[in-house]
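Scrolling down, you'll hit the structures one after another.
Just so it is clear, none of the values below were taken in a lab; they were calculated from the coordinates. Quick caveat: nothing in here was measured; it's all calculated off a predicted structure. Cβ atoms are built from the backbone, for glycine too; each structure is taken alone.
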Structure 1
Amino acid sequence: MPVTKLEIKTTQPFAGGQDFGQAGAYEQLDGVVHFAVDPESPANETIADIRLAPRDSAGLVNFSTDFRILRPVDPSKGNRRILLDVPNRGKPLALRNINSAPEVSPEAPMDPGNGFLMKEGYNVVWCAWQHDVPDVPGMLRVDIPEAIENGKPISGKVVVTFQLNSPSQVEFLSSRNHRPYTVSDVNEPGAILTVQDHEDGPESIIPRDQWSFARLENGQAVPDDSHVHLPAGFEPGKVYQVIFTTTGAPVVGLGMLATRDLTTFLRYASAKDGNPLAGSVDHAYSFGVSQSGRFLRLFLYLGINRDEAGQVAFDGFIPHVAGGKMGEFNHRFAQPSSQATRSGNSLFPFSDVAQTDPETGLTDGLLSRLMVQGGLPKIMYTHTPSEYWAGHGSLMHTDMAASKDLAAPEEVRIYVFSGTQHALSGFPPVDDDADHYHGQFKYNIVDYRALLRAALTNMDRWVTGGDAAPPSRHPRLDDGTAVSPTDVSQAFQGIPGAKLPAPMRRFTRLDFGPDPMVPTVTPAEKGGIYPNLVSTVDQDGNETSGIALPFITVPLATHMGWNLRHADIGGEGQVIGTGGATGGTLRGSSIPFAATRPERDSTGDPRLSIEERYASRDQYLGLVKDAAQELVGQRYLLTEDVDGLVAMAAEHFDFFTSRVAEGQAADD
């Protein structure tokens with residue numbers, strides 16, 4: 001059994017002992033779980049460098065990881081399910097994304113939000129998988145060994161990419177203050193620093209004598225193996241790459257085995273083995289958001305859903321806002337938090353079913369290994385338009401030429417939440433965030449979390465009762481709703497201040513050598529561009545495909561999955577959140593309709609005003625409720641969420657009809 005010991009360090013009441021309906025009170029368990037995995041097991045063969053990891057006297061690889069569990073105090077009141085929420089950069093996200101809990105700092109007590117998962121009786125589990133998470137209380141990290149070759153740590157090239165929002169002379173060689181790969185030699189003559197106007201633009205090399213590996217102390221440059229110093233200054237909006245040699249290659253993919261093996265331990269091990277959920281679990285589902293959604297896509301691709309004993313870990317997967325990407329989660333010198341496009345984040349294959357890339361000749365599919373093993377789990381991919389405008393969403397479900405739709409396996413559903421953004425929305429609308437990403441438009445305000453609650457409910461019914469989930473909904477070629485980004489430009493031409501991204505985002509073929517998980521070509525050689533499609537839009541600029549909440553079908557604004565960098569953070573016109581390792585979270589836009597006809601006339605807005613569309617507030621809210629009830633009938637929405645959507649719509653109506661026109665549509 002790979003789990004050798006599960007240490008519970010603290011047990012405490014969750015949410016102050018709050019009662020969650022029939023499930024009763026919950027408690028929170030935090031601790032560390034220890035593993036010893038067999039590097040020769042076929043179940044582990046796709047983990048990069050596992051055979052180079054140090055072994056104990058039994059020939060096993062040892063490591064440990066943080067875990068957290070929320071469980072009913074009385075297990076008999078639970079629903080006998082695990083929902084494993086894959087941490088995102090060390091942070092638990094399920095309560096915010098499914099329970100609509102507010103965002104809090106990692107060290108703060110977890111907020112139950114509306115209590116949905118608890119009321120349903122789930123055992124909610126978190127297992128750390130990321131090795132470079134910083135030392136911050138409340139964040140979860142895995143402790144893994146480094147690969148050893150010929151008795152020595154491994155050295156190799158690393159590429160660190162960043163794009164800034166404000167001027168700087170010194171940058172940390174890591175994303176989001178995570179633990180960096182350090183420079184082997186701060187005087188390395190072959191180290192390279194490049195600059196581009198955008199991530200797909202031509203690169204210019206900054207001469208080696210104009211920069212150094214250093215930090216500033218009292219205004220003086222001090223050699224440092226974790227920082228890069230450019231006296232002339234890094235410019236906001238530009239994309240920089242630092243290429244250098246590092247020593248020490250953690251076996252990053254062990255974090256994926258931790259996720260699998262803790263889950264099978266909790267499902268199948270006995271109380272005598274130290275299992276805190278012994279005898280109370282029948283099924284397990286996994287949920288991941290953005291980075292951790294991409295983690296789940298790679299987990300599926302590696303075919304590791306069965307442990308060394310052949311036990312199934314997850315019956316269902318919900319990778320959320322991952323698009324067609326995977327990530328640097330099983331690579332030598334992996335940077336798991338990097339968002340750089342020209343990295344292991346962006347590798348073929350993208351679609352579940354195997355297809356051949358006509359340029360490279362490679363044939364593969366995301367689920368190819370699992371199909372060979374037999375018995376696919378249920379999978380729901382949930383997306384927003386942001387992943388499509390980032391250049392990769394449509395690669396999931398079209399052929400390599402974007403000439404036809406692909407038929408997904410029976411066990412797969414693909415849902416796009418129309419007119420939403422990658423990041424969770426907020427209200428009232430703002431055009432800036434805590435990371436100082438300033439958009440040209442107000443950020444998208446459409447809250448889609450009710451759709452995730454319905455998706456999980458449908459997943460459970462699908463797995464446990466065979467009640468097939470509702471049909472996929474996404475842009476399609478066969479019905480004309482999937483088009484190139486430039487094809488939707490006409491709908492935005494008349495909207496005051498609106499403009500499309502420039503440049504448009506595209507994915508490029510990348511060659512890291514024969515085995516991308518152990519790259520021998522760094523940086524990767526670039527090949528041809530992959531095609532990309534987005535949804536068609538109506539005369540208001542709102543999308544016509546996917547699952548449309550009432551905010552889209554009974555609109556007060558144009559809601560988009562993309563926003564543009566404002567001139568004051570550089571890179572004006574580029575999509576927010578796609579530039580480099582430090583690119584911010586993908587943001588969308590909400591451009592409200594004019595409140596009145598005179599206001600519309602004063603700006604030349606071709607979209608009908610709110611007063612021209614709706615006779616009254618009550619009539620508008622009635623239409624919203626009808627639209628919500630229609631989604632309930634289609635099973636994309638739960639009945640219990642209808643009133644909440646109507647209440648949100650009322651807030652939006654009151655805000656947009658009372659606002660002044662200035663500053664709401666675009667900030668020029």
Structure 2
Amino acid sequence: MKNIAFLLFFLSAFISAQNTHTPKEYSIEQFYENTRIGGGRFSPDETKLLISSDESGIFNLYEIDISSGQKKAITNSESESLFAVDYVPGTGDILYSADKGGNEINHLYLLKPDGTTKDLTPGENEKVDFAGWSADDSHMYYLSNKRDPQFFDLYQMKVGTWEPEMLYENTKGYSIAYISDSGKYLALAKAITTSENQLFLLNRETGEMTEISKPGYNYSPTGFNKDETEMYYTTNHGGEFSRLMSYDIDKKTSEVLYKTNWDVMYSNLSENDTYRVIGINEDGATKLVMWKNISQQSMELPDIPDGNIVSATFSESEDLLRLTVGTSKTPNNIYVYNLKEKELKKLTNTLNPAIDPDDLVSAEVVRYKSFDGLEIPAIYYKPLNATAENKKPALVWVHGGPGGQSRVGYSALIQYLVNHGYAILAVNNRGSSGYGASFYKMDDKNHGEKDLQDVIYGKKWLASQDYINKDQIGVIGGSYGGYMTMAAMTFAPDEFEVGVNIFGVTNWLRTLRSIPPYWESFKNALYEELGDPNTKDSIRLRKISPLFHAENVKNPIMVLQGANDPRVLQVESDEIVEAVRQNGVPVEYMVFADEGHGFIKKENEIKGYRQIRLFLDKYLKDEEVNLPDTGLKD
């Protein structure tokens with residue numbers, strides 16, 4: 001069977017290679033005339049959907065009329081991105097969330113029908129998260145760190161008066177992961193390492209705390225049933241991959257509800273527990289399973305050609321299902337499926353109509369062997385007109401984390417670069433999530449070493465393709481991927497011709513010592529994986545930090561940074577840029593004054609990502625390019 005499978009794969013690859021065509025090239029402005037959307041909450045009368053969209057240049061709130069498909073702007077912010085949370089039950093009000101310039105200090109705001117707004121959580125350094133509505137819709141639940149910046153307590157506010165009332169004081173660093181509708185039960189988690197945590201059930205009425213977890217495994221609660229007799233969670237206890245479990249609150253026993261050979265990412269019940277949706281992380285893509293809850297009888301989801309259903313939410317009546325659907329060639333779109341009528345309606349068109357999707361590239365899952373024979377999964381984007389006679393430059397793309405995952409899905413930056421002739425291999429190096437518990441743990445206290453070799457062997461795989469110019473391969477990544485980029489340029493300076501570091505860690509000692517206070521409950525787990533900078537681990541952390549070895553960098557680099565980034569401080573990028581410039585190496589540096597850890601304003605993305613492409617054209621393709629002065633360079 002293996003030989004047959006290999007033959008089929010070879011023939012498929014051969015046929016694909018023959019179907020090359022020269023795609024039309026699109027500008028970065030055209031790619032950012034696409035629209036990103038998020039959310040999708042049903043209005044109380046189920047005639048509208050509340051979404052977030054960046055079609056104005058930054059995220060604002062919009063309503064979509066389900067019947068007509070007409071979209072209406074609800075807010076018109078020009079400075080801060082606003083993200084839809086929900087309709088306020090029993091009122092015409094809307095709840096949304098926003099921070100200041102990407103600083104991650106999120107507040108909850110009330111938007112009245114007349115357009116007036118009120119900050120419900122006005123503490124200057126108060127970071128909050130919406131946590132749901134009470135069973136009778138009379139109160140809003142939310143988490144806040146206003147009492148102690150390190151820990152999040154549970155509060156409620158009565159709809160209408162909006163006065164905060166503490167329900168649970170969190171003094172031991174738990175993560176309050178789920179609240180039952182009545183507020184009687186809390187699911188609490190406590191991180192031990194990044195791959196192990198504890199899961200508890202707290203009865204707020206009696207004070208009884210029950211541990212559900214077993215040592216050495218990962219647990220994640222997914223909610224309660226309507227009558228609060230069961231709690232649901234995922235865990236990899238019993239295997240490499242997370243399975244969906246049901247915990248009987250009275251009997252204090254657990255049983256498996258669903259398992260497969262991939263991680264169950266999440267599970268949701270409809271309003272009256274009639275239906276269940278399960279999301280599965282299947283080889284870098286999301287697969288959905290839906291069933292009738294009592295019988296567990298499978299239900300067919302609507303067929304959407306070339307569509308990957310990434311999430312689903314039921315309306316309160318359970319008659320409608322909101323689906324978020326995307327592909328590697330198109331941004332996510334929102335559909336509504338009527339379960340009674342079996343009718344599917346597409347409500348958004350997010351791809352710029354000036355872009356022909358046939359000019360874009362479908363992501364392909366590939367695997368290659370690393371230095372020790374370990375199989376590394378990756379998501380691959382091959383330029384449509386790449387041939388042995390028309391060789392292309394390439395980039396190894398490294399995801400964030402540590403512990404993140406490159407997945408099949410749309411990325412405007414990736415498609416922009418591939419459209420301009422760059423092959424991109426998005427590697428899922430050891431330590432990435434989605435490929436089993438053992439694979440996930442393989443980089444613990446080994447960062448910048450074996451995982452870096454996985455990146456380098458990704459370059460070797462690219463170089464082995466006859467349509468890739470093996471002398472024109474660079475490395476790019478953001479956050480932890482930015483660290484891996486600089487680690488490659490520093491510790492393997494002859495491997496990659498260029499590096500693009502997007503707000504990446506370069507000094508682990510500083511980063512781990514300057515963790516935001518609201519990460520306190522996760523800090524020790526992070527120290528367990530990476531090392532404690534206040535102990536002898538600091539020796540190894542210094543050894544793997546590119547800043548202290550910047551004299552090794554010999555090839556051009558580009559660095560992009562948000563000035564408000566609370567995770568990787570701007571000083572970190574400032575220092576690595578200055579250190580590398582002392583080598584006489586070309587360095588391009590861009591700082592965005594109104595961004596944090598991740599860029600979300602179209603104006604900034606257009607400026608930054610155009611500059612990335614021009615940088616690559618000059619230093620990787622060796623084209624004659626004059627890099628423009630953007631006014632944003634340090």
Structure 3
Amino acid sequence: MIRDDKQRVIGKLVNINSEKFTVELLNQSINFTVNGFDDIYQYAQINGYVILPYQDFYIVAEIFGVRERDSDTNWRGVKEQVLSKSNSVKYLDITPIGTIQGNKFKYGVSVFPTLYSDVLYVKKEELDIVFEVLNETVEITVGEVEGTKMNLLDIGTSTIFPDYKVKIDINSFFGAHSAILGNTGSGKSCTIASMMQSLLVKEGFSAVGASFIFFDVNGEYHKAFSQIKNPDIEIKYYSLDTQKDKDNFNYGEDCGICDNISYEKFTLPHWFLNIDEWALLLQASEKTQMPMLRSALGFSQNMNDVSKNHIYASNIMYVFENWDSPVAKRQRILSLIGKSNFSDVNVAGYSARYGNFESPAQENAFKSAISANIKIDEFVFPKYSNNMFEFSALEEHIEDAILYEEYHGNKQIRDYCSSLVTRYKSLKEREEFLFLTANNEDIDKSKFIDDLLGINPNKTKKTQISIIDLNSVEDEIVEVISCVISRMIFEKLKKIEPRNTFPINIVLEEAHRYISNDPKSVFGSANKIFERIAKEGRKYGLFLLASSQRPSELSRTVLSQCSNFIIHRIQNPEDLSQIRQMTPHISAGILSRLPSIPRQHALVFGHAVQIPTLFKVNNAYPTPHSNDNDVTKNWFIPKTVEEDFNDI
């Protein structure tokens with residue numbers, strides 16, 4: 001870098017502390033411009049930059065205030081006032097943000113300049129280094145094929161320096177957890193769509209190895225990706241209600257749908273759920289209902305004959321000795337005998353009318369035959385192993401678990417589990433849960449995840465984006481699907497060798513709906529999978545991109561592990577306070593801009609960018625299916641007949 005520092009001096013440091021410096025300007029003109037050798041530079045613009053030479057590097061500082069010395073002069077006229085203003089002492093308030101050494105910018109300052117150090121206006125060469133405009137793509141060779149890979153992704157334009165594109169480091173952004181936050185309508189989904197469109201448009205060495213899973217709770221992203229015309233990129237769209245195709249969507253004549261989107265109805269076999277996810281689904285309480293649910297799920301799996309007969313023999317003895325209704329008693333005993341492997345139990349002399357055997361000898365023979373199968377020493381309690389079973393059979397397994405607990409003396413367990421049984425019966429009848437409860441065909445778990453990730457049976461990569469449309473479903477469905485899918489992907493990646501070679505990005509739209517910070521949440525510990533992924537996912541190549549309008553309601557753990565943030569307008573005091581707490585390294589001056597950020601603008605900071613930067617987001621085309629309602633257009637219409645609104 002050419003040392004023409006003396007010709008670029010605009011002021012001197014007159015105050016230094018650990019957070020901000022004060023600069024007294026030497027040129028006291030009121031237009032704050034200086035004629036350089038190659039251009040005219042404006043050096044006192046809020047959010048602009050100045051540099052301070054120190055030893056063999058430059059300290060880069062951001063301007064957050066411009067002021068002049070207070071004056072007690074009584075003005076005698078407007079002309080005199082203007083002249084006095086032009087000659088008054090003016091100051092810049094600046095905060096150090098990083099250093100330039102050689103041709104490399106480094107965020108953060110550990111060494112501070114001395115008092116009366118020179119302050120220089122920033123030139124294009126320094127801005128090139130700060131914004132890292134070079135090496136956007138790199139030439140590579142794979143086998144005998146030559147091409148380029150992207151290192152940087154253009155996401156927008158600097159609001160202070162319009163000639164500069166704001167670029168994120170792809171490795172640092174998509175290879176880490178990130179968050180996109182902002183009020184509703186501020187442009188979060190457009191930001192995600194714009195980034196993805198820019199990423200996937202590259203042909204040749206396209207992002208074929210990318211795997212993005214969208215939990216699309218607002219049904220926005222099918223439109224956003226409907227015109228990805230790169231032949232190397234394919235998209236899979238999952239719908240919960242019915243099998244859809246491109247004819248089900250109409251975005252207008254100017255927005256057709258490409259042929260590289262495939263459509264599939266989403267199903268999730270219920271036996272893929274683990275114990276915590278079953279507890280989430282049935283809202284089982286931890287102390288009483290969870291043990292019964294665990295037992296019932298164990299009973300649904302393959303058991304050895306000794307364990308099976310032990311359970312049913314114990315239940316038969318309890319029913320025979322404790323149930324009052326003779327008819328119900330006999331029916332239940334016969335049902336239990338039918339499910340067991342008993343071959344020497346004779347109930348021919350058992351009367352349904354009186355609930356007794358015709359003779360004491362018959363009763364004693366019955367009790368002996370049943371008791372012979374109660375083998376406590378040989379009994380091994382069956383464990384749930386995610387093997388296929390019919391959802392409708394779970395009701396009887398819950399009843400078996402309750403009977404077995406009653407046999408061991410817990411006489412109140414049936415009352416405690418009544419809400420669990422009611423919840424199960426409700427789920428069995430609800431149509432919106434058919435994607436989960438109507439699966440009776442054994443499905444291989446590994447193949448299920450491979451299909452979701454776009455991996456063909458021959459282990460080649462086909463699909464890069466999988467959209468699970470969760471629009472208009474309740475939070476409990478969103479939570480179950482997101483937890484189970486994320487957990488299964490995490491388990492798969494932990495087994496891949498060599499480790500961390502298959503990156504997967506999970507996009508969590510409206511993340512506050514299912515990654516809650518509420519300690520009173522009734523959904524058990526199943527959604528803790530996201531916190532585990534946030535803490536451990538980087539080691540295996542699983543990354544979260546959380547989008548939310550309420551950061552104060554998000555899990556603190558997930559947010560604390562995010563390395564990058566793109567923040568749109570946020571006005572709620574609680575949300576602003578949460579962002580300040582999770583980003584202590586970001587100056588108060590930067591965070592103070594958040595309530596006034598215009599639409600389609602955002603503040604980006606983190607490992608993926610050189611410095612925190614306010615930028616205008618690139619336009620997304622097409623935009624996600626989330627346009628604002630044109631209220632005046634829909635209000636002010638001619639008086640019409642009711643039939644005109646049949647389609648609404």
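Source structure of the calculated read-out (FRET efficiency 1/(1 + (r/R0)^6) of positions 51 and 387 (r between Cβ atoms, R0 = 41 Å, to 0.05), 0.45) within 1, 2, 3: 2. The greatest value of percent of Cα pairs over 33 Å apart, for residues 115-482 alone among structures 1, 2, 3 is that of 3.
A value of 20.1, 63 was derived for Rg and Dmax of the Cα atoms in Å, for residues 219-362 alone; which structure in 1, 2, 3 was it taken from? Computing Rg and Dmax of the Cα atoms in Å, for residues 219-362 alone on every structure in 1, 2, 3 gives 20.1, 63 only for 1.
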